[in-house]
1. Using mean count of other Cβ atoms within 10 Å over residues 12-19 for the comparison, can you identify which of I, II gives the largest number?
2. Comparing distance in nm of label points 7 Å out along Cα→Cβ at positions 228 and 292 across I, II, which structure shows the greatest value?
3. Comparing mean count of other Cβ atoms within 10 Å over residues 276-283 across structures I, II, which is largest?
4. Hey, helix-only ellipticity at 222 nm (-39500 (n - 2.57) for each DSSP H run of 4 or more, over all residues; to 500) derived from one of I, II reads -10500; which structure?
5. With relative contact order in percent (Cα under 8 Å, 6 or more apart) computed per structure, which member of I, II shows the largest figure?
6. When mean projected area of the Cα convex hull in nm² is computed for each of I, II, which one produces 16.8?
Structure I
Amino acid sequence: MGKRAAIIGTGQTNHCSSREDVNEMELVYEAATAALKDAEMTIKDIDAVVLANMELFEGRALPDMWCGEGAGAFMKHAFKISTGGTSGTSGAISGYYHVASGLFDRVMVVGFEKHSEGDASGGMALTDPFWDRHIAAAAIGNFALSVSAYMADRGVTEEQSAKVAVKARRNACNNPHAHLQMPDLTVKEVLESPILAYPVHRLEMCPQSDGACAIIFASEEIAKKRCPRPAWVRAAVTRHDHIYLGEVKNRLSTMRSLREAAKAAYEIVGIKEPLKEFDVAEIYDPLTYAEIAWYEALGFCKDGEGGMLIDGGVTQMDGELPVNPSGGVISTNPVGASGTIRVAEGALQIHGRGGKRQVPDVNLALVTGYGVYCWSDVLILSSKPY
C-alpha cells in the first residue's frame with residue numbers, strides 16, 4: 001500500500017492550432033509557472049519532474065532534452081513518458097507513484113505538444129506493417145474501421161455522434177484554455193462537415209493543438225498544509241492490449257484495456273454503480289463515437305445503450321453525470337498534454353476552481369486516458385484521502 005498523495009496545483013496554457021509566439025520550452029515554462037503559482041510554490045520546492053510528450057510529433061526525438069529546463073528540471077530527478085495518446089495520463093500516474101512510493105514529497109508533471117512545428121501525426125502508421133497498414137493508416141483510418149463496426153454492432157447513429165460534438169464544443173466555451181469553442185454548433189452542421197474517412201466527419205474528430213499542462217502532486221502532510229481541498233488519488237491503473245486489428249472483433253465495442261483498467265480501479269475504490277457514484281468524468285475522447293463507446297466500457301450503461309445516454313442528456317453539464325465539462329479531447333488536443341489536461345480538469349473539479357465549467361458539489365471524479373488504439377489509463381480522484 002503506497003502513501004497517500006494528492007494534486008494540489010494545476011496550470012495550463014491557452015491551447016490553439018499554433019503558438020508561434022513561443023518555442024516548445026517556453027510553452028512548457030508557461031504551464032509549469034502557472035501550476036507553481038496555483039500551488040503557491042516555487043521551483044525550489046519541487047523534488048522531481050515528470051515530462052510527457054508524444055515523441056516525434058514535432059519532428060524531433062528526445063524533446064525532454066530541450067524542454068526539461070522549461071519545467072525546472074535542471075539538476076533535479078527527471079523522468080520522461082511517451083505512451084501515445086496516454087502520455088499525459090501515464091505521466092500523471094508516474095508522478096503519483098513518485099510520491100506514493102515515499103521517495104519524493106513534491107512532484108511536478110508537465111505534458112506538452114507543439115503540433116504546429118511538425119505534422120508527423122497524419123503520416124504515422126501505428127499498425128502492423130504487413131497485415132494492417134494498407135487498410136488502416138494513421139489514426140483516422142483505424143477509427144473509421146472501428147466506428148463502422150461499432151455502428152453495426154451497437155446501433156449507434158450518426159445523429160447521436162453529432163450530439164457529442166455539439167456538447168463538447170459548447171462545453172469548451174466555458175473553458176478559457178480550450179481550442180475549439182463553438183457555441184452555436186448544430187447537429188446538422190456536424191453531419192454536413194467533410195468526411196475524413198467514412199463515416200467520420202471532420203467536426204467529429206479532435207483537432208491538432210499546441211499546448212502544455214502541468215500538475216503538482218504532494219504527499220499527505222504537505223497536501224493538507226498547502227491546499228484547502230486537495231484532489232486525492234484513490235486509484236491509478238493502466239492496462240495495455242496488443243495492437244493487431246484482426247485479433248479484436250470490434251475494438252471500440254470491446255475496448256478490453258479500458259474495461260479492465262476501469263474494473264481494477266473500481267475495485268480499489270469500491271465503485272459499484274459508476275453512473276450514480278461519480279460526480280463528473282473527464283474521459284479521453286479522440287472522436288465522438290469513442291465517447292459513446294467509452295460510456296459502455298466504463299460501465300455507465302449496458303452495452304448498446306451509450307447512444308441513449310447522449311440522447312437523454314445524461315452526460316450534459318446539467319445531467320446525472322457530466323462528461324468532459326472542459327470540452328474534452330474533441331475540443332483540445334495537444335497530444336502529449338491531452339491526458340494531463342484530463343487529470344488537471346478532474347482535479348480542478350475537486351478543488352472547486354472550475355470557473356464557468358464547474359460542476360456543483362464534486363467529491364469523486366473519473367479520469368481516463370487512451371492511446372495508440374490499445375493503451376488505457378484510469379484514475380479516480382476524490383475530495384477524501386480514503
Structure II
Amino acid sequence: MPGHIEVCKFPEKGLRDKVFDLLNELSGREPELGDQRSLGPMMSAPLPVSLKAHMVFLRRNLNDPHWFRVSADLLHETVAMLGDLLGNPEAQGVSTYGGSESNLTALYALREAGYESVIVPRSAHTSVFKACRVLRMRIFVADVDEELRVVPESVRAIVRETKDNSAILLTAGNTETGVIDDVRAVHDLVPDTPILVDAAFGGLIAPFIRGTRKLPDFDFRIDSVVALSLDGHKTGLTPIPSGILLFGMEDLYNNVVFESEYMGSEKQLSLLWTRTAASVASLWASIKYLGREGFEKIYGECMRIADYAYERLLSEGFSPTRPELPLICIRHHELSGIELLWRLRKIGWYVYSCPSLGGVKITIMPHVTKEIIDAFIDDLVRIAKDIRSSTTLNN
C-alpha cells in the first residue's frame with residue numbers, strides 16, 4: 001500500500017508535543033493540493049479567509065441548529081446566495097461533504113418521491129453508480145458523444161422504451177473532459193422528467209465565464225431541473241470537505257429532513273448526522289470575500305491559460321480536448337495514455353487519466369500559471385520523444 005506506515009500496538013504512554021514534529025515530518029512526504037505540479041485534481045489551495053473560517057467553525061455542529069444558530073444562519077445564507085446565482089433564489093438546500101454525498105442524497109430524495117430508476121450518461125461520475133447501488137435504484141445508461149457529452153436523443157429513447165418512472169442525472173463539468181451536458185436539450189425532448197444536475201465542478205465556474213464563451217444551460221432556469229449540487233472544495237477555493245445540494249422543489253427537500261427531538265430541535269437535515277459547520281462557513285467566506293467580480297477574474301484567467309495550453313498542445317502534435325471549462329484531456333495517436341500518466345508521475349507531475357479517451361487529464365485551477373503549463377508540456381514532449389525512440393529501437 002503506497003505510503004503505508006508501520007502500525008504498532010496502542011501506546012502505553014503518549015508522545016505529547018513530539019507528535020507535532022512527527023506530523024510535520026509525515027506531511028512533508030506527500031504533495032498538497034495547490035502545489036505547482038498538482039495538475040490532475042479539480043482542486044486548488046484554499047483561500048486564506050476560507051481556511052480561517054474553516055478553523056473558526058470547526059467545533060460547531062451544523063446538525064444542531066437550536067444551539068448553533070449562527071452556523072444554521074450561515075447555511076441558509078450560503079444556500080440563498082447560490083440559489084440566486086443558479087436561477088432560483090428560493091431554493092432550499094443542505095450541506096454535504098462533497099459531490100458523492102450530494103448525489104447519494106439527491107437520488108435518495110427522488111427515490112422517496114417514487115422514482116425507482118435513473119437515466120445517466122455513460123460519462124457520469126462513478127459516485128452516481130455507487131449511489132444507485134446503495135439505494136437499489138435501477139440505472140439506464142445513455143449514450144455520449146466524442147466529447148463524453150450526453151446524447152439527448154438517447155435519453156428520450158430510454159424514456160420512451162422503458163416507460164418507467166425515471167429521473168435523469170446530468171453533469172455540468174464532466175470528470176474526464178470538463179464538458180457540460182446540454183440539459184436544456186434534454187428538457188426540451190422529455191420536459192416532464194425531473195433532472196438532477198451534478199455541477200460539483202462546473203457550478204462555481206460556468207456562471208462566471210459566460211460573458212466570454214457560449215456554454216450550455218444547466219441550472220434552475222430550466223423548468224425540469226429539480227436539484228443541483230456543487231462543491232466548494234473544488235472551485236469555491238475552500239478546504240475539504242465542502243459541498244452544497246440545492247433543491248428547487250420543497251417536496252424533495254422535505255425528504256431529507258428528519259426528526260431529532262432529543263437534541264432540543266425538531267428537525268435534522270441530510271443523511272449524515274453530526275457534521276461540522278466548518279464546511280459551510282468556509283464556502284460562505286469565499287463567496288463573501290470574492291463576490292461575482294472576484295470569481296470572474298479568477299476563472300477568466302484559468303480559461304485563458306487553458307486556451308493557451310490547448311493551442312500549444314496542438315502545435316506539439318497532441319490531440320487535446322477543447323476546454324469548455326478549464327480542463328483538458330490530452331491524447332496522442334501513437335502513445336498510450338497510461339504510459340504517459342506513469343511517466344509524468346515518475347518525474348513529479350500529479351496528473352490523472354481520462355480512461356474513456358485513452359489520455360491524461362490536466363485541470364487548470366487558480367494555482368496553475370502559464371509557466372507551469374510550459375514546463376509541463378516541455379516534459380510531456382520529452383517523454384513522448386523518449387517513448388517513440390525506445391519503440392523504434394525495440395523494433
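1. Values: I: 19.9; II: 7.6.
When mean count of other Cβ atoms within 10 Å over residues 12-19 is computed for each of I, II, structure I gives the biggest number.
2. Details: I: 4.2; II: 1.4.
Max of distance in nm of label points 7 Å out along Cα→Cβ at positions 228 and 292: I.
3. Details: I: 22.0; II: 28.0.
The maximum falls on structure II.
4. Numbers: I: -10500; II: -13000.
Derived from the structure labelled I.
5. Values: I: 26; II: 21.
Ranking I, II on relative contact order in percent (Cα under 8 Å, 6 or more apart), first place is I.
6. I
Read-outs: derived from the displayed coordinates by stated rules, not from any lab. Worth saying up front: this structure is predicted, and the values here are computed from it rather than measured. Cβ atoms are built from the backbone, for glycine too; each structure is taken alone.
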